[in-house]
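Next up: some structures, all given as structure tokens.
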Structure P
Amino acid sequence: MALDGVFLSGIISELKSKLVGGRIYKIYQPEVDELCIVVKNKTEESNTTNRLLLSASASLPLMYLTEQTKENPAVAPNFCMLLRKHIGNGRITHITQPNFERIAEFTIEHLDEMGDLCTKKLIVEIMGKHSNIIFTDSQGTIIDSIKHVSYQVSSVREVLPGRKYEYPPSQDKVNPLFVDVNYFVNHILSKPLPVSKAIYTSLTGISPVVANEVAVRAVVDGGMSTASLSMDDKEKVYKAFSDMMEDVKEERYIPNIAYNGYEPREFAAILLTGYGVEGDSSLMPNKDIVGLKVFDSVSKVLEEYYSKKSVVTRIKQRSTDLRKIVANAVERTSKKYDLQLSQLKDTEKRDKYKVYGELLTTYGYSAKQGDAELVCENYYTGEMITIPLDKDISPMDNAKKYFARYNKLKRTYEALVELTKESKEELDYLLSVQNSLGIATTDTDLEQIKTELIESGYIRGRIDKNKNKKQAKSKPLHYISSDGFHMYVGKNNYQNEDITFKLADGGDMWFHAKNMPGSHVIVKVDGVSELPDRTYEEAARLAAYYSSGKDAPKVEIDYTTRKNLKKPPKAKPGYVIYHTNYSMNIEPDINGIEEVN
């Protein structure tokens, strides 16, 4: 999600507590659209240093406190030099958010060349591609900005030195902090729009995620039309909205990230109950989101969200070629398999031709050459049957012709049975590789999958043994059940084999999604005679989540002891067979299951 007004208010609340009263110790510009400001704040109790990162990047505008140090360029850009000249060693006196917009204003006091106390403002606009960092004097005149915007670029407003600073147009939205029940019910909820859209299109700084959270707290479907709401429903929506805004006014924030497995989905400064709270699955109407992680700092939310998001994005980018190779192989094998099934279906009439030949051998004497058909009794069923005849040949030659057709289809059937089995196994294998690519989290995971594809003949190349040694660092996922049992999840077919046939003992439990690609899950029983039901369910949830059925409401999971598994000779990596097992249907939800890093 984009950084909205509610989240920005949480950031400003944190910055006020950490930066107001502090002096600017250092300013540098590591990127063309990014500033780092080091602020030292002395109090009677302590002497603290905070690093403030300001980014006006069109793709990722941000503002947060960080402990990471970015490289200071040897030659400072002009904008950075200007800030050093004016506000170097200046004191931050106020940080505000005008009209609840995605704007932060830093008021800074400093001494000019004459030693007189002056005031300047550093204005940070977090507005997507229109983001900017603007430096003004006390009268609101722009001294400079990190991006210059002329009328040739924007007909709405200029951002140039010497121009008067103007706030971006409000787009007919109102400040949510001052909305009363009458306006909310009679204006916002009277628009012919879905409930959540009516909220976020009417109010400044409210994103679709926050608007949907208002609907969730009011126990109203955010996608339903406002016209379908009763007056009681409208009052509930306003009550949920009003309570949320009261938390914002009182600066009661609960920074959190909604996760889907490893991948972060959303972040907010207010608790996203619509995505579920960790440990309480009853608050999870959206089952594809598996839980929330709560933080004590909004800055930490941004750092973790974008660092993990970048990892997921980078892995997806780096796996593009592998995904394409596997997708093409899946498509090719799927077409081949469908064609073979169609041909196999055509061989179903082979037995009919055999019966025709046998009946003609028995009753052919009653037919004459030139007859188009023979009607006789089928001594297999006791029913009368009509056999088509070729008029140009004798009944006995017709019998030979039907036997020849039968033998040809029989040979075709026998060959296709073996071919369709091979194609199905190959398709299942390729789909399992696709699933592995979907849950890969490191470069080493991708290297293992690439090595596997080379060994399987889908990619040309030689296997580097030195790289294989490095691949040992790639480990299966490791979880601890609520009852304290260790659970392991293979992220690819190599890891599936390792945890199943090397890590697991004969008595350990094995779980896998039934008839679909997915990870092997092993539960170490540690000598107990029977696992608790809760551990069975958690292991099954892991098997469901790390399978191709993760988006389904429920997935059927097979489970059995490790000793019941066998790998057929010459089978592909990760392929096992078993004949003794139990099954359960479970939701692919790993909320609350503790992962060991």
Structure Q
Amino acid sequence: MVTPTVSALPWHGRAARAPLVLAVMDGVGFGPADDGDAVHRARKPHLTRLWTLSPTRSLRAHGTAVGLPSDDDMGNSEVGHNALGAGRVVRQGAGLVQDAIANGSLFASPTWAELLEAPIATRDAARPATLHLCGLLSDGNVHAHIDHVHALLAAAAAAGVRHLRVHALADGRDVEDPSYERYLERLDAHLDALRAAGCDAAIASGGGRMLVTMDRYDADWSIVERGWRAHVLGTAAPFPDWRAAVAALRQREGGHSDQTLPAFTIVNADGPIGTVRDGDSFVFWNFRGDRAIQFTRAMEKRDFTEFPRGPRLAVRFAGMMQYDGDLKLPSRYLVAPPCIEATMGAFLVASELRTLAVSETQKFGHVTYFWNGNRSGTLDDRLERYVEVPSDRIAFDRAPAMKASQITDIALEALNSASPPDLIRLNWANGDMVGHTGNLEATIAAVEAVDVEVGRLRAAVEAVGGVLVVTADHGNADDMWLRDKRGQPLRLSDGRPQPRTAHTLAQVPLSIVDARDGACRWRIAAGRPEAGLGNVAATALELMGLEPPPHMDPSLLEWDAPATQALGD
């Protein structure tokens, strides 16, 4: 670790140390500023004041600026908080998997050989061992990519596996909603080619990601249980093929959206075609960990009690990546995850500075696990306090305020205490979680709820003479319409704009309010178009009186601004 220093800063010694609050407005970017932009349409007096009167600039929050393979890749909360916490760009899971497939290292790994061992050895038996592949069927490249599962299937068949089953989850969140049928058609065409070559390969189960399998942060284990019953036990709603399943389930509650499509299992005259049995192998092909780790625990834990799983299966299970390096889950994985050391949090601990991290369940792991470089738990119990506000278990557009006010309450309580933390970091989830529902009016209300909290937090920071940094991790609420190449909304059959539920390529704001007495004058660098989320950590550290370590992307502060440049407002 780099040893922290507090020397050589332009204002050091001229301003007392004060608490710094770093607030992340999840999914709030600068969009097209039209009727489909919920951020633009929201009544937001506090954000307008912040963006027009306080030092503010935009930051890149997608693509190569956050370690993704290309600038066509939308940012997301995982990579955004990795970059914010690491203070630099780290090549992320999507690119690492892409590289491992392209150079063949994935298929040369001992884990891959171990997974194929039983399915190849028993391929001529009456019931050969099966290689199961489960994950999000999408090309959104946020949690997974369809090309990755195609590559796994092709390599397994080429190696001699003759019994393959795919458990394909619908997206509708990082891609167009609905679009599940389109991805299933692509997958089935790939499986057709394998079947023509003599491989028994089929889609065995599925369902929507927000209802089946992909829960996160222990928010609702019934979601994982539905996936277990569909993929492992084969007891979800039975259908003869995926086309019949999706057609029927579209008519049921939740079926209008890929995200909430009910679970299904494919059956034939002998029963479910893809149950998981002792001796099988199973790959979870998602590379992102937050919505894969609970299913992983169901597969690997001996003392599992979250739902009636039954005895632990004697299955060789692997993740595309290791989803939690501290807990070593899963124990087998195909591609090593990014190694993110010397994070902002670690630097503050080494400086003996105290931190409070707070968010609600849906983003709690983002201000803790992802912020700390994919590390579970506190870095130092003496110096860190993490607070989770339980999220509501309802559709987020039904309560767009979510838990924003409770998050702010906890931050204000700490800020006004006799001994406030040196850093308070928080995440308001509204813009992202409500934006993902595609409900424009609810998302406008979500942004307005965040605006209220920005105002409350700013007033409190100014009252104690602190520093407030407000940013976002990626775009979402800033564009709620699907658009053509000219930027015009795509239309439904009734003429209404087609809702967008995915993230965007928008840049995000960085605003700073410095209410300390006697602080040196500074300004945010206006140039440097390459600046992104990785620059935020060093910027915050400078505001805290620390010299940022050289491995971090540089601060965006320029010191000794002209006298006409005001601090804060």
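Each reported figure results from applying straightforward, stated rules to the coordinates on display, with no laboratory input. Computed from a predicted structure; not experimentally measured. Cβ atoms are built from the backbone, for glycine too; each structure is taken alone.
General observations
- For 148 (volume of the Cα convex hull per residue in Å³, calculated) the corresponding structure among P, Q: Q
- Read-out distance in nm of label points 7 Å out along Cα→Cβ at positions 42 and 178, computed value 3.0, structure in P, Q: Q
- Of the structures P, Q, the one that 27 was derived from, the read-out being relative contact order in percent (Cα under 8 Å, 6 or more apart): Q
- Test item: helix-only ellipticity at 222 nm (-39500 (n - 2.57) for each DSSP H run of 4 or more, over all residues; to 500) calculated as -8500, pick one of P, Q: Q
- For 13.5 (mean count of other Cβ atoms within 10 Å over residues 338-345, calculated) the corresponding structure among P, Q: P
- Given 1.02 for Rg/Rh (Cα atoms, Kirkwood Rh), for residues 218-345 alone, calculated: source structure among P, Q: Q
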